[in-house]
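We did not get these values from a lab; they are worked out from the coordinates using the rules stated. Note that the structure is a prediction, hence the values are computed from the model and not measured. Cβ atoms are built from the backbone, for glycine too; each structure is taken alone.
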Structure 1
């Protein structure tokens, strides 16, 4: 009986050692060269300042076709046909339209309380981060980080109405 218990313990220990040895051979960092990715951490060196291009210049250089490509992210909830509301309001003619006035769509209180119209500045702020521009909005989209993408989408939306 003692022999069987000792053999079981020593056998399990041997399997563990062989598994450890095989794992070290397969995943030994020095043998594989450079890591395939690195995680950036904060450094003590000051970051280089990137010159920010004014949004008006981005709008002047905006590409409608690129905006249509970026708009695919929005098309799950928004339609571009007049009066065709989805989970979000239709966006045909949105540039220049008063905020929260799409026919047949029930807006959240956050947008219903906003005054003004969807001009370039308002659309830029909203598309950058909807929850910051209209706190309490029911729009779950996190926003478009790249200003070029926002300018392209606004140019695309502006091209929809004649």
Structure 2
């Protein structure tokens, strides 16, 4: 399954780049992620609980970051095993483009699944993958992007303040 898209994030390239390499930010953004530990240089270990059609599984896996050209491009590769549900593996090439005070994040994803997941059929898997990618980038944009102009989203604003404090303090 291949997927290409882009999203605009209301933050500068440096902030977006830092967020892409932060385990806590990634944990907050990956739907169903219950644990994310590690570092960009050594890789991350993650646990994600997901339900795809009738199949629910806990995936444990490793994520590595390679082909880094700071702060422009990187490749994220991962592989997770979900027991009897099967496995998922793939990668994403990410490119950041400055657009004034915002950043356009472009991504190309290539993913494969096996086991019971593969038996669900490509329509279900492709739809689920698109939904997951959309949720991740919406969450990521809200986590690293600027607060809402009216300041109405207090929980998101507090999350951002906490993340930014951990970077500088």
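In this comparison of 1, 2, the computed figure 0.40 for FRET efficiency 1/(1 + (r/R0)^6) of positions 71 and 87 (r between Cβ atoms, R0 = 30 Å, to 0.05) is attributed to 2.
Looking at structures 1, 2, which one was FRET efficiency 1/(1 + (r/R0)^6) of positions 103 and 119 (r between Cβ atoms, R0 = 35 Å, to 0.05) calculated from, given that it came out as 0.35? Going label by label, the one that fits is 2. Set 1, 2, criterion distance in nm of label points 7 Å out along Cα→Cβ at positions 111 and 135: the highest-scoring structure is 1.
Can you spot which of 1, 2 the value -10000 was calculated from, given it is helix-only ellipticity at 222 nm (-39500 (n - 2.57) for each DSSP H run of 4 or more, over all residues; to 500)? Attributed to the structure labelled 2.
For distance in nm of label points 7 Å out along Cα→Cβ at positions 23 and 143, which of the structures 1, 2 scores highest? Walk me through the intermediate numbers first.
Details: 1: 4.2; 2: 1.3.
The maximum falls on structure 1.
When Rg and Dmax of the Cα atoms in Å is computed for each of 1, 2, which one produces 16.1, 48? Computing Rg and Dmax of the Cα atoms in Å on every structure in 1, 2 gives 16.1, 48 only for 2.
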